[in-house]
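Okay, got some structures for you below.
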Structure I
Amino acid sequence: MKILVTGATNGMGKGIAKVLAGMDNQVHEVIMLCRSEELGMKTMQEIENSTSNKNLSVILCDLAKLSDVKAAIAEIQQKHQYLDGIFINAGLDYAAKRVETEDGMDSHFQVNYLSQFMLTLNLLHLVENAENGGIIIFNVTRVGEIFWDDLQMRHAWNFKNGVMQSMAAKRMFVVQMHRLARERNAPKLSFIGFQIPKTV
């Protein structure tokens with residue numbers, strides 16, 4: 001299998017990348033989407049050392065910059081003819097104050113949702129090209145709401161609402177993609193959302 005993992009240098013994303021790299025006699029190819037080249041290369045070497053899997057690569061992308069997302073999409077499309085799966089996991093967590101990206105958006109909304117929305121839609125054809133069908137897995141939550149009158153939260157920001165709005169948007173996205181795939185009778189595409197019950 002060939003899997004793209006976002007947020008692959010920390011936490012769950014790193015764990016998923018390591019598990020995939022070590023499975024089935026190290027035959028799987030893992031593409032790690034990372035913001036930091038230094039941390040990305042360090043993580044790739046760490047996973048290679050622990051699994052002996054050399055089918056690892058790093059794609060640099062700061063999800064807080066739409067220009068980076070566009071460049072990453074172009075690089076992936078150039079290097080790969082198919083993807084068996086995408087693990088949508090990267091995201092911002094705690095922030096003491098609202099941060100606006102260079103694209104004029106709330107950073108949580110852009111990083112946790114919009115950039116990965118853009119990434120998914122532009123790589124969907126590669127997932128459809130997978131020989132045995134492809135899957136896109138989203139780290140989402142069951143809670144959260146969209147603040148339609150203040151989508152970028154310029155007037156009433158707080159950390160919890162910023163995170164929960166981005167997760168609600170991502171949840172709406174995966175539900176809609178699942179529905180559209182069924183309506184299109186697209187058996188080669190699967191969309192799954194999951195929630196972590198608690199962190200330790």
Structure II
Amino acid sequence: MNPTSPPTRVAPGEQVRPVRLQGIDGAVFDLAVLSGQRYMLSFLRFASCPFCNLRVHELTQRFEELGETFTIVVVFDSPLDNLIRHAARHAARFPILADETGAYYRAYAIERSFGGVLKGMVLRAPSLMKAMALGYLPTSPKGSLTTMPADFLVDELGVVRAAHYGTDEGDHLPFETVRAFAHQGIGALPAETRSR
């Protein structure tokens with residue numbers, strides 16, 4: 001990347017970009033430790049976002065389906081103390097990290113969209129209601145309210161095999177796509193996955 005120009009979207013075939021952040025467990029997590037391992041890197045919104053917490057809930061509940069050698073790394077657009085308050089209840093077996101300054105959101109060209117917020121509230125109302133019924137209420141929203149989610153599937157060589165930039169606040173890679181990637185051989189890419 002040219003340091004004088006804004007970062008561009010991550011595309012399949014590129015090396016994953018570095019991430020080093022503090023997690024809700026208090027430790028600093030460096031993505032480099034996952035070299036040789038397949039994983040999904042997810043950028044979510046603010047810590048109390050109902051859609052985001054519903055996503056972490058799903059990933060936590062179904063984590064075993066991904067196999068013993070696959071993991072997930074989740075980054076929130078949030079201060080650490082606020083993230084701990086909202087995310088610790090998930091008891092996730094994967095790192096949940098706070099990017100309070102948004103440095104990695106910029107490095108990955110994560111987008112912001114007021115229209116995407118409205119679109120998600122209208123088109124994903126059932127998911128929003130489910131999230132709120134589970135107690136995921138949008139209280140104390142610290143972080144940008146217009147951040148859109150993004151998911152990246154990364155292989156054992158650190159190569160991004162799928163890059164999914166969400167077009168609304170609840171737009172994520174389907175779990176079935178993540179699971180298929182988790183169980184495929186080195187370098188394989190789910191046929192239905194594309195960069196958008």
Structure III
Amino acid sequence: MYCIRSVFYFVGKTYGEGVVETKRYRTNQYIRVPEVRLIDENGVQVGIVPIAQALAKAQAAGKDLIEISPQAKPPVCKILEFSKFRYELSKKEKESRKKQKIVQVKEVRLRTRIAGHDLDVKMKKIRSFLEDGNKVQITVMFSGREMQHKDIGFNILEDIKNKLEDIASAEGKVSSMGTRSFLTLSPKKKQK
């Protein structure tokens with residue numbers, strides 16, 4: 001069963017709000033090269049053959065000729081059912097998405113006049129974020145005359161960094177922008 005299909009097939013991934021990343025696969029008579037490296041339906045490499053012979057083999061097998069790697073010299077083509085090929089690609093993509101770990105950046109905001117016990121509560125929250133594998137951005141906010149004493153905010157951030165150095169490492173130094181100072185902590189890799 002030999003099928004005539006449109007010029008390109010799009011096998012795509014969607015991300016969030018409709019953004020689609022696609023890869024084009026040419027099939028059958030739309031492969032416009034004189035010769036191809038052919039892989040048959042059993043996965044055995046046939047070798048370099050003229051395109052007419054490759055199309056004849058695909059038609060005899062009742063399957064499609066799909067251009068797998070168009071950048072190769074000569075392009076690599078495989079004899080497969082295109083719908084099955086698309087299904088396999090989507091399964092692989094779903095499997096790879098399951099294995100990904102998404103790291104979030106959590107933010108904890110402080111003031112320079114924070115009391116000792118309040119700071120301990122914030123430290124517990126930061127520790128729980130780090131144990132979950134998330135990055136934490138600690139922000140110290142200044143207002144009014146506190147801008148004259150930014151060193152107090154820097155000392156608070158350094159104190160937090162020193163208390164959490166057993167489970168976290170700082171990404172860079174304490175930085176300051178306008179009325180805020182920042183420190184980003186990332187969890188340390190667990191040693192086995």
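Observations on the structure shown:
- Rg/Rh (Cα atoms, Kirkwood Rh) derived as 0.96 - corresponding label from I, II, III: I
- Origin of the derived value 6.1 (distance in nm of label points 7 Å out along Cα→Cβ at positions 44 and 164; candidates I, II, III): III
- Among I, II, III, which structure scores highest (criterion: distance in nm of label points 7 Å out along Cα→Cβ at positions 132 and 180): II
- If helix-only ellipticity at 222 nm (-39500 (n - 2.57) for each DSSP H run of 4 or more, over all residues; to 500) is computed and equals -13500, the structure in I, II, III: I
- Between structures I, II, III, the greatest calculated value of relative contact order in percent (Cα under 8 Å, 6 or more apart) is seen in II.
- Read-out log10 I(q)/I(0) by the Debye sum over Cα atoms at q = 0.11, 0.17 Å⁻¹, for residues 36-139 alone, computed value -0.40, -0.92, structure in I, II, III: I
- Which entry (I, II, III) yields the derived value 3.3 for distance in nm of label points 7 Å out along Cα→Cβ at positions 116 and 156: II
Since every read-out is calculated from the coordinates, none of them should be taken as a lab result. These figures come from a predicted structure and were not determined experimentally. Cβ atoms are built from the backbone, for glycine too; each structure is taken alone.
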